[in-house]
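Asker: Heads up, there are several structures right after this.
What follows draws every value from the coordinates through simple rules; no lab data is involved. No experiment lies behind these values; they were computed from the predicted model shown. Cβ atoms are built from the backbone, for glycine too; each structure is taken alone.
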Structure I
């Protein structure tokens, strides 16, 4: 690895800790799991099966993360004519050279067993008349291998099943309305717990600590760094920001996947309804303002090309037409089929005054999924001993430069199990945390909206050196807006941290690859076949190092 030879834009110095009162209370457990989506709850259940006591910390309620919003399904090989090798090939193609083949091999080969495990915990997937799993297809896949539930409500069913399983176990302690603040480390540098703010818990101000022999980050994504996103309002990148403050390596942050088809409602909202890729998988078409199917001829899979290809195709049409959206045509699929297969989408469209059986559906790209995150190995271990990460907060190497559709829930299931196995095999005794004099601050919550708007303008679907410099200047200004410590100000500090790291990586990578699109470097350049690793020094300086693929 070596320092990147590209001049970074001027960015704000970042905190090494959030400014918060000293913990007024503490609890001790074996393992602290931060996050309550598919990755966090799966990890908790496997850790309990290993006989460990687990405390799950979640930001609002147990069901308020991204998992329940997942519509399409889980990609796994159940068709006897499909193979893990074919699933791996589709994943590698979508990742445009940056996937870790070993991680992909783990994903596709262990995935079916993890889905069966999920069914053992109570998840009920859609089935054919003969009882076999009903499988569909999504973008980038060359086979029907998407398991789904409730038509287009897979995430809700997965969340329901995991939630119920967790509630049945009295040895899983749950803290809801708990915002994680910072990682605690012992004298040897090993993770030994977290500080957090819990509404109504302990002392008057609610700040406390949960001490554990290992910490698992499963905090989800960072979509709220943009003005238009499919992510819920809780997705403010808290886990990645915590890891950066602690000195952990974070990688591939420039690869933010914009879902091609978010519903355009015309209403100002922090979260846009998703129009699942599965709708195109079942035969819906994308049309421009003249009614032409513009993806035909751009890729052999047309509307089912990988998400970065479709998002770019839509963006080009919108630029050429000066329009706010393109159109998704599902009218020919028929009312009966749409009602049965896509009840969630039908409800969202009708709430916006759109009737999919007779109307074209207005859609546009929206920030959807972070392919990068806290760097881990194949057992979920980060660069900090005792700290693990899984789910969207992690970068396991599975997604590369662009996640293949429906590999996200699968990744959470597979790597959560691997983390639990690794922790159970070698869990050291509890140690005592030590604190230092690192820079601490919180940010005025009023910076949130201008930050999101600047990121969407200059670091969204289309980027350039000029646009990224403009975003960096805005972040530098906004990062100086200090505020008293509270939940909103801690979230704002996390957003500034995430935005700065993302902009730095996007400015460094002088090529177009996957879901990173540089207008000034429009070609994929093999000289950039490698990873950018971000870290924050003890003094708050963000650094980028380059690791070429061997």
Structure II
């Protein structure tokens, strides 16, 4: 049954200047990672006008940082059925099976389409795509490029394809554009989405806050990693699309399932912000985890040992750190040799060496850090959210593919497959008259914006991050969760401050709003499994575990939590 958390109320919109300009398109795509670029390029083949907006510049999203690769059953001895099974096992009972079936069956042809578009994957001696293995996979099915620069190569190929049609008047790209909120047809909760408000920096007439209208809006805004003190996510990952959808009344699901990557380079106590990732593919090539005494950490813990699913490895590291009263362990790749490491992992080796570590000679200090949000804006198999006219894909979405823990290298594939599904669905709905044209009002305002919420000053960002890391981080408990909930509620109830509306205060407020939701769902889920670790609930309880939790903002601005039992 739905229930409402105490003290948690969210505004329908952020405090912002009234829109000073307007524009329109058939579809607005927000974000320029693999999901946003794929969707925009495919949509332009079928609709008259696409507006692609991105927060900074085209290649600064999370896709470009993806090291390991993209998973797909490309080898003749592999199969979608085996990929399906590995994904379901990693998701520990909470995957949407139909969504996973779509992912694994449509994945291989989508990857081959990337190749046709110009993506250059690493090839073997026979000229076939070279495949490797990562945690949770029982087959070599990870395609990679540039050794450990897969995301950057995919991003390059997609941006190159976009530049080939950049003079097409039917597609417009606006960089340095932060989505503030969604526009809706009226003030009612759950009203159809008709566009977005944007803040654009330095774009001539499109400067400051404006309103962009469309038949449909596709959110591909990435993750929320900056909600924690340490993350592998880039600085732009402040959950803007998720937060805007939440305030508009969209259903947000599985947000408690945050994946903490086991092997992030440990830079010392107090290091914050984006941290260097040591790809799982390094363990896929034979590296292994050891403690300070050189003992193998994963021996005897799981049949796959160092290639166990990420949650298993992260928990083993955390247990070792707790038992030995240390803040990191080590990754040993020395036996792989300097030449192999430099060829297979040039970016990782260069990053480590720039920070004083040589993987060919040194043990690499590592510790878990936030890496991926498995939950987000809930969508169906066509990418439709619970709000008419609003779609989502990529990390900001919750398709049900990942369940409680994302299988390694399924993220790029999910963005690719579901962006393509959205690009097929929207034109069909336009042709059927289900997504009518949206007129531009003479005086654009945000629907429901009668009392926009006070902003949290950006000076409080570290306060939010520290509270989230302590209570909703890699290890959680009833006590730590309650402390985090109280700290965030106190921040949310601060009297109106002198915080100026602008990107820094909007981002900080987005992190606060998502932190409130994530913490509430984490407190309610009383078990350790997947990406969720409760120190006070270590035992299995399928009756409580096999539910998915969703949050919506009610008309009175309170949060409503709904549980749905898995079949």
Structure III
């Protein structure tokens, strides 16, 4: 079955227009840094974000940001750990750029006012997380790194007077007559100004829209993470890659079998400081499964947890940090401590119930090492992008780093690539004409009356989650295809459902095609890694008629 999805969102014609040199979509670390660095290079920047400036995934990042900041460490060692975690699929050129730029980029965050934690001598306090052989993770507020980075960057945005539009859902890319990105259409959702569907004309468009975790029923991602950037890029004709590699974080807080929506994350840094994974008999089951035990790469730990759950018939495993004591929990992990206590669990006196949950997309919109996509004038950075640095499985604390480093690289690339100033004609990205229809759906309903978002999440959780098989993925393809005719609804819920459907269909297509187990892609019917046939990436494009085509590239 050839997967299909909608080719273009149905929306009213833009009722207002703004202009900028560069429009940045997203306000996590990637979007904020891209906006600041483009502004510093003299560009007129407009930042657009789906909710509030601090509502994306960055604020929830607990562990920290990785960089070889210790004199005993080196970018080469950081490179080696990243390549190992990526299980043979990392783009080494991109990884080398990441780890080489990392120390100076983190120091520039400090210069912007980010207050990282420091030791008694005033040096940055560095932690260790899964897959790292050294302490190289800078953190802030103990386990509130993302919130502190977001605070500092938002303050800098305000200081520089960079305009932002909040509560704005991006709809589709607009191209000029030469096929180059010329802006976006967007919908401001009631609380922002101006209201309704509009357009931004810009000579460069930067996607920094974050992740796609809401394609699953339970995830560590916020509600806004509906894959909007990947879906927009597909509809615009851009290539996406590695979408089958959806990382499930090993230690989300287990809130019961029926838990849905965003689950609290128990950072890998807790294990980095010495907490143990144990079963309900107190056995450390990761010992002997990998040389790093609980600090093995995330795919290894997630599989170890699931295997132990199968072996014992348990619904979850336990993370034991009781030996930390109250003072360490309060100083190093105050956010996690508060979240656990909110749900009636006290890590000071009892183990934390945990289970893997959808967490991070290692794939996304394909880019070069400077953030350029396959559509001229369209750039991508952060989780929405596939730079090649993560391969089949992201190394812990490389996510904030990737957003930081590649956002800075994009600002340089835009300066180099910018065409001569001039008005670009707006043309739709699809062959069919723009549908000028009223926004009839209520904010949380779909025009068909069905909960399409819930249906997509059910399909993906049942058939394309941590454990996958050919039969299950074929079922997912059929059930997603059956939803395609119902995706014509206008309004925020309808547009988000269409985005989730596009992303889900692309994930399933790639997962069905890759007949091996590698990194965060686990095929029970193909349990071995197969370098002879599958050491390469799967690249997906959306054709003019709405069919998704996935091709293997070595």
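Asker: For which of the structures I, II, III does the calculation of distance in nm of label points 7 Å out along Cα→Cβ at positions 366 and 390 return 3.7?
Answerer: II
Asker: For distance in nm of label points 7 Å out along Cα→Cβ at positions 262 and 470, the calculated result is 4.0, so let me know which of I, II, III that is.
Answerer: Label of the source structure: III.
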